[in-house]
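Nothing in this text is a laboratory measurement; each read-out follows from the coordinates by a stated rule. Note that this is a predicted model, so its numbers are computed, not measured. Cβ atoms are built from the backbone, for glycine too; each structure is taken alone.
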Structure I
Amino acid sequence: MENDKLFYKKHFIWEKLSSSEKDDAFKLGDDYRAFMDASKTERLSVKEIIRRAESSGFVNMEDKKEIKPGDKLYYVNKEKNAVLTVVGKESIEKGMNIVGSHVDSPRIDIKQNPLYEKHGISLMKTHYYGGIRKYQWVTIPLALYGTVVKANGEVIDIAIGDDDNDPVFYITDLLPHLAKDQNDKKLSEAIEGEGLNVVIGSLPSTDGDDEGKKEDKSVKLNVLKILNEKYGMIEEDFQTAELEIVPAGKSRDVGLDRGMIMAYGHDDRVCAYTSLKAVLELENPDKTAIAVFADKEEIGSVGNTGMHSAFFNNMVAELISIQNNGNYNELLLKRALANSSMLSSDVAAGVDPTYPQVTELQNAPIMGKGVALVKYTGSRGKSGASDANAEYIGRLRKLFNENDVIWQPSELGKVDQGGGGTIAYIMANYNMDVVDIGVPVLSMHAPFELITKTDLYMTYKAYKVFYDKFN
């Protein structure tokens with residue numbers, strides 16, 4: 001039956017797009033790549049989101065004493081997560097249409113006391129962040145990004161490794177000739193966490209040579225000298241810094257047909273980008289539209305910038321107070337949250353043709369065949385899942401089918417293979433309807449991941465329709 005075309009995945013998106021839509025999909029891909037190249041960390045993602053928001057007429061919510069339908073507002077929390085709001089015609093108490101993504105990605109963090117020297121090389125100690133596969137991060141070019149707070153309170157930003165004139169950084173691995181013991185280990189144990197040491201220098205200091213003095217010629221000292229000359233840093237400044245190691249290199253088109261995009265951080269900045277673009281284009285919705293860009297999802301949504309924090313509730317409470325001329329009570333907030341509908345916009349695990357055995361193909365998203373709707377996450381017996389109800393899925397199905405959004409049902413691999421979670425269960429705790437929906441990805445959590453431009457386009461279209469027409 002023709003009505004079953006989505007469920008049985010009979011069509012690739014590309015087959016269903018008009019010529020102008022195909023052009024739009026490729027233009028969207030180009031803009032997305034520019035977004036990704038500017039957003040290597042959660043802090044940089046928030047900066048780019050706010051830059052684009054201000055260019056589209058959004059203003060800082062903290063500057064507003066009153067709001068009216070159609071107003072466009074942004075809110076930033078501790079430089080690591082943001083919320084964009086388009087005020088609707090209805091009161092916020094009647095609910096919001098929310099799309100929530102996260103802007104943190106798996107990476108390698110620099111420890112607080114990182115620098116050391118051994119056998120003529122200076123290195124930095126690290127602590128990996130999120131679910132990386134450690135063996136993927138050795139012997140590839142790496143970049144260093146972050147924020148340093150100096151002793152006098154000055155804040156400086158560091159970005160080294162992505163400019164063409166920059167050096168890069170590197171984590172070594174054993175040569176195959178001497179890797180007998182390593183080869184006998186399980187893949188997950190071959191590279192140890194304490195072995196992810198980043199090479200930062202190899203030349204000794206030459207201080208004192210002209211005077212003929214006997215000075216410390218250490219490589220570590222030379223690294224500190226360079227950091228001091230360029231940034232005014234001293235070694236103690238590492239203890240008041242947030243520095244991240246990420247893959248060096250820009251996003252790239254993949255394939256002779258340029259149908260795919262390779263980038264660091266598709267999980268989950270691809271959903272951040274598509275929800276951002278959708279909300280930036282929104283005008284005068286009936287329901288207040290919210291785009292949430294969270295932090296710390298990769299380590300459990302903890303901390304004061306993760307979704308377990310009160311930042312989102314506090315922001316909505318402030319909106320309600322402004323909308324009601326200062327008349328606020330907790331019941332209004334609870335009603336607003338319970339009456340809301342949310343798309344937890346996170347990526348899905350696409351079927352990899354090289355490793356199809358880990359997926360149950362009838363319920364796994366095929367690359368290029370639509371945005372993936374994941375009714376439940378969790379692991380094995382749905383442990384830790386947010387399992388959306390059929391009524392909510394039915395309303396979304398009707399919305400998408402009536403507006404030519406090509407979607408496909410999805411789950412995260414075979415039942416006993418593994419699993420994972422998103423921010424969906426956190427928001428569902430407020431009694432709002434929530435379901436995961438996002439872009440299928442290959443090689444998730446690798447230094448560089450893969451998506452298709454058509455899935456990118458269809459995800460943007462799904463979020464836009466949700467904001468425009470869901471009620």
Structure II
Amino acid sequence: MCGIVALYSSSPVNQRLYDALLLLQHRGQDAAGICTIDGRTFHMHKAMGLVRDVFRTRNMRDLIGNCGIGQVRYPTQGNASSNNESQPFYVNAPYGIVMAHNGNLTNAEPLLWELYDHDRRHINTTSDSEVLLNVFANELQVATQGKHLDEDSLFSAVSSMHKRLKGAYAVVAMISGHGLVAFRDPNGLRPLCIGTSLAEDGSVDYMIASESVALEGSEFKFLRDVQPGECVWIDEKGVFHSKQCSDNVEMSPCIFEFVYLARPDSTLDGISVYASRLRLGEELAKEIKKQIPLEEIDVVMPIPDSSRPAAAQLAKTLGLEYREGFIKNRYVGRTFIMPGQAIRKKSVRQKLNAIPVEFKDKNVLLVDDSIVRGTTITEIVKMARQSGAKKVFVASGAPPVRYPNVYGIDMPTANELIAGNGRDVESIRREIGADALVYQTIEGMLRAVGGLNPEIPRFDCSCFDGDYVTGDISQDYLALIERQRKAAKEAKKQQEKED
């Protein structure tokens with residue numbers, strides 16, 4: 001899970017790239033990086049940590065140039081504790097290319113060996129993003145064959161690259177001497193959009209980012225989404241080019257973006273994230289009505305922050321009182337994307353504090369956006385009881401998360417998911433300590449989100465239904481992911497012992 005941004009301008013871009021990354025910070029808190037270009041020279045700074053901690057005045061001064069890209073990262077592939085895995089990545093041939101990637105390649109391992117054995121390219125990290133960069137660089141080299149890079153050769157390279165890659169990828173890149181490039185996988189699994197702004201000299205500035213909030217917060221006008229399979233090129237003169245480069249386009253955006261990942265003030269693929277969460281609340285209300293007598297519920301409370309719209313709409317739909325029972329510490333990161341179960345558990349109490357007067361002697365319905373590992377909701381149910389609640393009911397705005405996400409979200413394996421391996425709702429209810437547990441249905445989720453843009457034929461709901469839209473995910477692949485996660489955990493434990 002990452003946030004990416006690219007900016008082409010007639011004026012320096014360093015400050016605006018920094019500001020855009022702040023607006024995308026919710027998409028990754030592990031590392032941040034910016035690369036700019038001045039003439040044909042790249043200037044890059046990247047490090048582990050939040051945007052505000054990675055960049056200092058001295059770093060910003062060095063990021064000169066009128067074109068640049070940036071990324072905030074939470075790792076789904078590679079070594080989470082290594083700065084070598086931070087992006088953007090750089091390769092020197094052909095031309096010199098820097099790239100930032102949001103997503104996950106599901107065929108990274110066979111591609112790695114193709115790059116070694118056939119393309120004669122060396123990969124220096126364990127990141128699938130570096131694999132993607134080298135595939136792109138190789139196809140660009142083949143397409144140009146020593147000739148000048150033009151529109152036809154660039155789009156031909158991206159077309160050939162699409163045929164080799166599998167998985168999810170939204171990408172921004174700079175090619176030295178040739179401008180800015182962005183493209184999106186043929187399923188459009190991860191979001192990417194374009195905005196424009198009129199510069200003081202009358203020229204047009206372009207920004208490309210993971211979410212529209214980055215454009216709007218940077219005073220860019222939303223132009224449109226990058227289409228699945230499409231490549232966008234803004235050349236050195238600021239001329240905008242685009243072309244559909246895939247023959248197998250099937251728009252299938254990840255529905256978890258709307259349930260949890262994206263900011264509510266963003267619009268993705270023509271769908272307002274805020275509106276989708278209101279509708280998720282309405283659909284969830286139908287399930288609450290079926291399973292819990294409404295007279296038993298005294299108050300509806302959200303678990304801050306992303307469940308607020310759904311909780312408020314649910315309460316309104318059912319005619320129940322809505323109250324805020326938890327205060328959030330803004331200086332603690334999202335527990336869902338914090339590495340390590342013990343850290344997540346400890347951080348819940350640091351992140352949220354209950355207001356006892358809102359719980360005392362009440363039957364409380366807590367609304368969460370989703371339940372993944374179950375660590376957070378278990379602690380919150382305990383907090384509600386300790387604050388005086390008589391009964392604690394829990395409702396999830398998403399269906400049970402039963403399968404790992406392989407397209408760029410660091411979701412646990414099935415054995416680590418509280419609803420994994422077909423576990424029934426009643427046993428989950430007992431484990432989290434709730435008096436009742438109600439989940440959204442997959443059908444209700446699709447009505448809520450998909451109803452806002454009927455032109456989207458399909459959504460990837462794989463973490464809920466196990467149906468992976470790329471069609472290449474086998475049980476062997478899922479088992480491989482589980483082995484890799486276990487090996488990474490063991491390696492980390494060993495490193496901690498040695499340190």
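For which of I, II does relative contact order in percent (Cα under 8 Å, 6 or more apart), calculated from the coordinates, equal 22?
Details: I: 22; II: 12.
Source structure for this number: I.
Can you say which of I, II returns 0.40 when FRET efficiency 1/(1 + (r/R0)^6) of positions 356 and 412 (r between Cβ atoms, R0 = 30 Å, to 0.05) is computed? Going through each structure in turn, the value belongs to II. Calculating distance in nm of label points 7 Å out along Cα→Cβ at positions 28 and 124 for structures I, II picks out I as the one with the greatest value.
Assign the value 0.98, calculated as Rg/Rh (Cα atoms, Kirkwood Rh), to the correct structure from I, II.
Numbers: I: 1.01; II: 0.98.
Computing Rg/Rh (Cα atoms, Kirkwood Rh) on every structure in I, II gives 0.98 only for II.
Set I, II, criterion mean count of other Cβ atoms within 10 Å over residues 44-51: the highest-scoring structure is I.
When FRET efficiency 1/(1 + (r/R0)^6) of positions 108 and 284 (r between Cβ atoms, R0 = 35 Å, to 0.05) is calculated for each of I, II, the greatest value falls to II.
Figure out for me which of the structures I, II the number 2, 9, 18, 22, 21, 15, 8, 3, 1, 0, 0 belongs to, where P(r) over Cα pairs in 5 Å bins from 0, in percent, for residues 84-251 alone was derived from the coordinates. Display every interim value, and only then the final one.
Working: I: 1, 7, 13, 16, 16, 13, 9, 7, 6, 4, 3, 2, 1, 1, 0, 0; II: 2, 9, 18, 22, 21, 15, 8, 3, 1, 0, 0.
Traced to structure II.
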